[in-house]
1. Matching task: 5.0 is the computed value of distance in nm of label points 7 Å out along Cα→Cβ at positions 100 and 124. Pick the structure from P, Q.
2. If helix-only ellipticity at 222 nm (-39500 (n - 2.57) for each DSSP H run of 4 or more, over all residues; to 500) is calculated from each of P, Q, which structure is the one that comes out at -16500?
3. If you rank structures P, Q by distance in nm of label points 7 Å out along Cα→Cβ at positions 92 and 116, which sits at the top with the largest value?
4. Have a look at P, Q and say which one yields 13.4 for mean count of other Cβ atoms within 10 Å over residues 28-35, as calculated.
5. Which one of P, Q has P(r) over Cα pairs in 10 Å bins from 0, in percent, as calculated from the coordinates, equal to 13, 49, 35, 3?
6. A value of 23.8 was computed for mean count of other Cβ atoms within 10 Å over residues 20-27; which of P, Q is the source structure?
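Derivation of every value follows stated rules applied to the coordinates shown; laboratory data play no part. Quantities reported herein were computed from a predicted structural model and do not represent experimental measurements. Cβ atoms are built from the backbone, for glycine too; each structure is taken alone.
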Structure P
Amino acid sequence: MKSDKIEIRIRYAETDQMGVVHHGNYALYLEMARIEWLRKLGISYKKMEEEGVALPVTSLSVKYKKTIHYDDVITVKTTLKKRPTASIEFDYEILNDSSEVLSTANTVLVFVDLKTNRPTRPPKYILDALEI
């Protein structure tokens with residue numbers, strides 16, 4: 001399936017007293033990577049919401065293998081796991097500058113119609129962008 005990568009430099013505020021990234025920041029890194037993945041496909045999350053469709057996260061899991069520290073540059077690789085239906089699922093790898101896997105993660109998001117607050121099918125332009 002389609003993949004993309006982004007680089008992120010770890011800021012001091014994202015770490016604890018030991019200079020290690022706090023676990024709560026991983027969700028932010030995954031979101032940044034996912035939104036860039038969509039943007040590179042020509043999909044604007046903002047436009048999608050303006051058109052009445054949201055993508056709330058319904059599942060998030062992270063497996064921590066090695067620590068990430070202040071000022072490290074990480075690469076977050078985002079991969080679409082399967083064809084979207086009413087939900088869309090992504091796998092992630094977080095790598096250091098030596099390409100070692102520091103963490104793996106998975107998110108599931110559901111397409112929600114903002115008028116009815118119910119799950120819906122993905123907009124056609126998303127399926128078209130994925131060439132599915």
Structure Q
Amino acid sequence: MAASTGNGKSYERGNPWPDLIIAMLAVNTFPLAKVLSLFEALDSNSLFDPRSLARWDRGEIARRLKAAGYDRGPGLTNILADRLWSLRAFENNVAASESILAGGSKREVEALLKCVNGVGPMVLENFLLLRG
């Protein structure tokens with residue numbers, strides 16, 4: 001099952017990382033539709049790859065967010081880069097984490113993401129909405 005990004009590009013639901021990143025970026029009056037419109041640019045900047053996010057420092061993530069068109073000003077962009085950087089917690093267990101994100105219950109997903117900075121009720125709601 002694919003989700004439309006609003007710009008003609010779609011992505012497969014099999015990989016939960018784009019859904020998680022999109023949900024994490026769709027906060028503070030920045031709607032899902034707007035983040036989805038940046039899908040292709042976020043993807044081309046490797047922002048949906050948890051291993052890349054783990055390798056980069058916060059500054060590199062912020063630079064790539066800006067390059068993808070997700071520039072919320074220096075303060076908020078850096079805060080969101082820090083949140084994405086916190087996904088490094090899954091660096092050694094990407095496959096296991098991906099399995100829970102792709103097919104786990106709401107409770108399992110919530111338990112997994114509790115260590116991620118910035119994942120609260122709205123991010124979880126958006127993630128589960130995107131996962132269908």
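1. Numbers: P: 5.0; Q: 1.2.
Answer by label: P.
2. It must be structure Q, since only it matches.
3. Details: P: 3.0; Q: 2.0.
Largest one: structure P.
4. Numbers: P: 18.8; Q: 13.4.
Derived from the structure labelled Q.
5. On the way: P: 12, 42, 29, 15, 2; Q: 13, 49, 35, 3.
Working through the options, I get structure Q.
6. Details: P: 14.8; Q: 23.8.
Structure of origin is Q.
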